[in-house]
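Values in this text are rule-based calculations from the coordinates and carry no lab data. Fair warning: this is a prediction, and the values are worked out from it, not measured in the lab. Cβ atoms are built from the backbone, for glycine too; each structure is taken alone.
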Structure 1
Amino acid sequence: MGIVTVDRLPPSQAELMQIAERARRSARERPPIERIVRPEPGQESVWDFPRPPRVESVAARVRVMAFGRTVADSTRAIRVLETAGAPCYYLPPDDCAVELLVKTGGWTLCEWKGIAYAYDLSSEHLLRAAAWSYPEPLTDLGAGYERIAGFFAFYASRVGACFVGNDQVRPQGGGFYGGWITPNLTGPIKGDPGSGNW
């Protein structure tokens with residue numbers, strides 16, 4: 001999920017579905033087979049993740065730190081897995097410091113999940129577009145995206161630190177995607193140079 005601030009309103013539902021259908025039909029490339037790292041036991045490869053993306057519950061505790069303190073802490077997180085990308089972790093609003101989250105005019109469109117809105121984190125300082133949320137995810141595929149409705153995801157690159165269990169994650173490369181790279185993940189992962197068509 002990448003935040004795009006625009007000077008126009010998001011598309012209508014009918015326009016959204018037309019855009020989504022076109023984007024879903026577009027072909028995606030894969031890196032050469034020799035570049036794909038075969039996962040070892042206990043690892044998972046982003047090339048085994050599906051498209052359309054899969055939604056699943058996370059058993060581990062998930063935490064987000066900013067401003068020197070915890071701003072989200074959940075044992076009820078959900079992650080979304082899509083081919084080539086690092087998983088995006090979504091936390092329920094009850095487990096987030098929602099008083100620090102300020103909706104902005106920024107939004108972006110995912111052909112699978114619909115329209116996401118950007119949120120700043122505001123406290124002693126302002127962290128711009130540090131989080132996002134899908135208030136009304138698309139449900140036409142029956143893939144369970146409604147499970148993340150109103151949940152918040154955070155850019156690991158824009159907050160202090162993010163954790164899955166005891167592991168501090170690395171942000172997905174490129175600055176556009178908001179996936180979290182855990183130590184057990186193998187790639188290559190889109191977002192790095194040369195991965196624009198994955």
Structure 2
Amino acid sequence: MSEYESPSIFDIVNEVLEVLEQLGVPYYVGGSLASMAHGVVRLTQDADLVVVDLLEEHAHVMEEQLRERFYVDADMIRDAVRDRSSFNLIHLDTMFKVDIFVRELSRFVESVFQRRQALPLSPSGMCAAFFASPEDIVLLKLVWYREGGEVSERQWSDVLGVLKVHMGSLDFGYLQKWAHELNVADLLDRACREAGTRPPGTGNTG
């Protein structure tokens with residue numbers, strides 16, 4: 001990319017991922033970019049990254065490494081680490097936002113990290129990044145859909161898209177197990193019906 005080219009969203013995200021990898025912070029790409037990586041193409045104005053093991057002392061390094069090209073606030077990062085919440089980085093030239101969610105290692109989060117997949121970050125095959133698996137993206141988006149009052153057409157559309165694209169390869173046993181534990185089993189069943197993707201043993205009508 002020349003000095004005068006506008007960076008793509010993939011360039012922007014990759015710059016943040018390089019800093020996380022330098023710090024040894026495990027991450028996965030979620031949200032819209034993960035949906036896109038699994039075959040559901042749509043426009044997005046931000047990127048979601050989920051991390052564990054981010055430490056307060058990492059905040060200064062992130063600020064030093066990114067501040068020339070991003071709005072970054074070390075105090076906001078430290079607060080997010082302490083509170084297990086989120087912070088954002090805003091690319092100054094494009095105003096593209098990277099949201100970073102700091103998570104505790106619950107059983108489900110641990111499972112998502114264990115099952116993450118290395119996939120090309122961009123459609124052109126630019127360097128690989130770790131993405132949540134198709135099953136985990138479905139589950140995460142169903143949780144977000146429920147927590148958001150079940151009104152987000154975008155989240156619901158992403159769920160249906162991933163189910164349709166991966167119809168023949170999804171691990172429905174895994175999906176059903178965690179959907180029950182995450183209290184979204186009814187939403188999973190509804191999504192499967194709408195996507196025409198019935199779990200094994202449930203029949204084809206309904």
Structure 3
Amino acid sequence: MNNFDSKFWDERFFVKEYIYGIEPNPFFKEHIDKLIPGKILLLGEGEGRNAIYGAQKGWKVDAVDYSGVAKNKAMELAKKSGVNINYRVQPIQSYNPIENYYDAIAIIFLHLNEQDRSILHYKIFDALDFGGTVILEVFDKDQLGKTSGGPQNINMLYSLNEIKNDFRTLQEIYLKKEIVNLDEGDKHTGKASVVRYVGRKLK
């Protein structure tokens with residue numbers, strides 16, 4: 001499926017269960033736990049698992065996603081968890097975050113075509129406050145053909161060099177291509193090829 005628009009995601013999320021689980025992504029959790037809570041933006045946040053965790057840790061959370069169905073599930077989860085999050089429904093490609101504002105921005109398995117994601121990555125740099133951190137985990141191009149998750153479109157998968165180039169203006173803290181065993185609900189299960197990145201906007 002190449003047309004990952006709001007209709008696609010509304011249909012995918014329109015089930016009772018949380019299809020990627022309610023626990024935070026492990027890489028996100030590991031690195032957000034190292035930071036002093038402030039303002040965080042989560043792009044392509046889906047059903048809210050990372051947003052809720054961030055809010056529980058004291059972060060002021062802004063989340064953006066294509067899907068109104070996902071937002072409703074995220075807000076329900078936030079209510080059950082006793083936290084508040086600010087959640088906006090909008091195509092990621094047209095979203096323009098506040099500049100020089102966020103202490104952290106996370107992209108966890110958000111997949112766009114090459115042109116759109118490069119533009120988004122530039123917006124992320126502008127949206128970070130000085131000293132702010134990017135946390136990213138996405139599927140590598142070697143994920144093509146695997147059934148553990150991600151789009152089966154080579155142009156929507158990432159490479160180490162693409163991430164390195166797009167975020168070359170940040171201080172690189174962590175950048176690796178890794179084989180991991182996913183256990184994140186029904187849609188992210190099994191051995192997967194991912195790129196993981198952490199970078200910081202220098203003062």
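A few remarks follow.
- Label whose coordinates, when P(r) over Cα pairs in 5 Å bins from 0, in percent, for residues 65-136 alone is calculated, return 4, 14, 20, 24, 20, 13, 4, 1 (choices 1, 2, 3): 3
- Here mean count of other Cβ atoms within 10 Å over residues 89-96 is compared for structures 1, 2, 3. The highest value is that of 1.
- Distance in nm of label points 7 Å out along Cα→Cβ at positions 41 and 169 - highest-scoring structure of 1, 2, 3: 1
- At a computed -14500 (helix-only ellipticity at 222 nm (-39500 (n - 2.57) for each DSSP H run of 4 or more, over all residues; to 500)), which of 1, 2, 3: 2
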